[in-house]
Structure I
Amino acid sequence: MGLEVHAHLLTNSKLFCGCSTKFGAEPNSHTCPTCMGLPGALPVLNRKVVDFAIKLGLALHCDINRRSIFARKNYFYPDLPKGYQISQYEEPICENGYLDVFMGDTKKRIRVKRVHMEEDAGKLVHESTIETSSYSMVDYNRSSVPLLEIVSEPDIRTPEEAILYLKILRDVLIYLEICDGNMEEGSFRCDANVSVRRKGEAILGTRAELKNLNSFRSIERSLDYEITRQIELIKKGGEVVQETRLFNVDEGITYSMRGKEEAHDYRYFPEPDLLPLVVDDGWIADVRKTLPELPIEKMERFMNEYGLPKYDVEILSSDKGLAGYFEETVKIFPEPKTVSNWIMTELLRELKDGNVSPKDSPLSPAHLAELLALIKDGTISIKIGKEIFPELCKSGASPKRLVADKGLVQISDETAITSIVEAVIARSPKEVAEFKAGKEKLLGFFVGQVMKEMKGKANPKLLNELLLKRLKD
């Protein structure tokens, strides 16, 4: 499989005009003579788009071509007002890169054939009513919104590999702050070219293209189906034809949309209204200075520097803000695995429930570190820490102050705990006899009874020691 990803860029204006790229505006309100292709209107290239293209090219280890050319891709469709799309073809801005992904404990390299700039088409909105039957409307707000198309080589062997590649590519785009990766809004969407070959053969079979896949689940299901369809077709003596297919989400099948066009069907030729784009070494050097640490680099550093397992680093590095939150916490409370555990369980649950990003969390890294320190020094138990965690995430209060205000300080006074232990044992002769007869699981019963009496404030470690000592007398 080879994947073609279209990523909407986070620019304020379109690729060749000053119209807004803001999503969700009133239909056809972000248009002008240029993006509508009216006679006499000429395109002017948005420099920010070139910056973003170079930035992604560097992140994907591509060759940045010092000279690239825009081309007209000609085809008719109602959402394409000019009758052609300005893209890049023979001379794109970036070529011959790669993206590394973790496959289990090994790293696999997936080659990137090209990254090129392209303007998006408009959007067809299909309606159907009893009175008017079916009809379609066109919203041209998206027309000429800047895209980067990222084309991989056919190095992907399974649907699972495809999803891993797409997730890490999406993370890279978000880390670079050039795309928001929102699949629901179409900011990150994928076409997949699928072909099969018999075992031992070197040449790939005829490919079919799956269009407009906009969720990881749909991509995985459609690839699974299409691989099986092609294999079964060949086994029955049939031939795979080159075509474009769509995926029916409800039925879980792909179906033919049209015969697949070749490049010559689009009649590509150089865009006459745009000069060749020339990028010098200084421009590339300036963009290189803006590159952040990328997800795969961060994963490897977290494993080496903090001794975290791969499962942890995959979660922590999947969000730039989350990774930053982790490191800020570890600076104050230098126990990486403990911090990782609380972030992956308690914090992520609260953030998801509140639909809040890590960088906007009311519970700051400093306050999470403060909470963990209270648990470590025995001021509160882990149980109390987890009980107050949701309130801390909502209020952003200091854990020390909240614990003091609520009277939650853990009791570590041996005399106070012993008195409750004696009382519980005195009223539980049956359970004491069963424990001494070998039913040691009953220790949990005694712990629970003492904790109930002490409202969960007893030091768990000391409580267990005192109970065991008393029960084994």
Structure II
Amino acid sequence: MKNATQDATVEEPVAACPVAERVGQIAARYPDHTAVVGTTEVLGYRELWRRVDRWRQRCAALALPPGTLVAVLSGKGTGLPPAFLGARAAGLVPLLLDEELPRYEEDAITATARPAAVLRADKDEAEPTGEANPRTLPAEAGYVVFSSGTQGTPKGIVGQAAGLLAFIDWEIAKLDMRPGTRVAMLTSPSFDVVYRDLLLPLCSGGELHIAGPAIRSAPSAVLPWLADRDIEVLHAVPSLSARWLDAAGQAVGSLRYTLFAGEPLYGRHVRRWREAAPRTRVVNLYGPTETTLARFHYEVPPDCGAGLQPVGRPLPECEADLVPVEPVSEYGGVRMVVITTPHGSLGYLPGTCSPDDLSRLRREHGITRFQTQDRGLLDPEGNLVIAGRLDSLVKRRGIFVDIVRIEAVAAELPEVRAACCMQLMSSSEIVLTVEGPDPAAVPDLLRKLRAPLGMDIPDQVVVLPSLPLLPGGKVDRRGVRKLLNLEDAVPGGTGCRC
């Protein structure tokens, strides 16, 4: 690796962005410490901050008004951190784009977002797009991200820089972050969780280790890479990390903390993960993109059960209400999780959301209030448990069925790596799609499901070698639904009616 810690003076922070200011302070305090480790290059904090200032100058040369939206293409090396921080230092609002995205997805996002310029992180280039009507956002805006699209069309969400730093400061204290702590970046830059990876080490004097596309795209390579880099902190999505476990038997003895988010976390997966990382403490995080990175946390105890784990208690300055909603079903009263926090997003990009979305996300007097569409309850210890979404209670032949419960029961079976349950749009039939079992074992799988589910048994079980995933690692429900809508069963899968 080339070490890029050449002599340079560490300048004072170059902008009023709280995140950029914090990294500038860290660079001044630890100029000779390692900051960013890529595939072929290592940046010390001195060199990192010099590159941030170069990007600030490139952005300033564009002569754009403060708050103007710009797209940042991630590249494959160490260019993303200084490009993001330089744009923020110049008062611009970055939209990070993973260059591994299909071109049509990248084009669709940029057409909707209307950035004024494109910053190519690995090529040190900042070029105007020629957009006739680029977006300009409020002074508090720190970034724009598009939702994962798990439940529908991705929405453009305007996050605030102060909200990012509030979460990162909580995480620094929670994880006892110290200078030199090694944090992995395995997240797609287009997914908002990348800011946990990116900023946690750089705001605390740690080391950001960036996995290249070759590592991120090969499940068998991830655990060996974590072990080779002596990674201490990892953010992960349960379904994606299950693939890492299945593809490689490598132990990761250095891992101190694993923070799961984005999907339901089951105790069975936690136990498997701890076998591969015996020293790790496991934290379950919860918080929709609209509320900034995460608003709830739960440290999973060593003796956790096999089933669904709580998401725990709110972070500081966050409150949650469980609001009754109709209808009352066979499962009793349904309660929607409503999150209130000063650190939430500023709202949606106009034109990227529905009127219903707008009614559920409000920012008034410096407070964000978001109706999540998640169903919640409190366990006996007062921890929040996410029991599914409001739309996961569906009617089949006049009777409510909880498709999240079906997923949960399936996920507890040892042969199932991941499960996705939904109701077909062409009928009221409920289809459970699973990853892992031999297709010939579907009858046995149904037999195992019948006892715990009773009348909630799915109409059809489909086995796939792997479920489609979104760039951030979540199961792509829209992708599964698209497959199922081609016919009444997944092409190439095995369906069995009961």
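Read-outs throughout are calculated quantities, based only on the coordinates presented, and are distinct from any laboratory measurement. Keep in mind that what you see is a predicted model, and the values were worked out from it rather than measured.
Remarks
- For helix-only ellipticity at 222 nm (-39500 (n - 2.57) for each DSSP H run of 4 or more, over all residues; to 500) computed as -8500, the structure of I, II it came from: II
- Once Cα Rg over 2.2 N^0.38 Å is computed for every structure in I, II, the highest value turns out to be that of I.
- Here volume of the Cα convex hull per residue in Å³, for residues 281-376 alone was derived from just one of the structures I, II, and that gives 114; the source is I.
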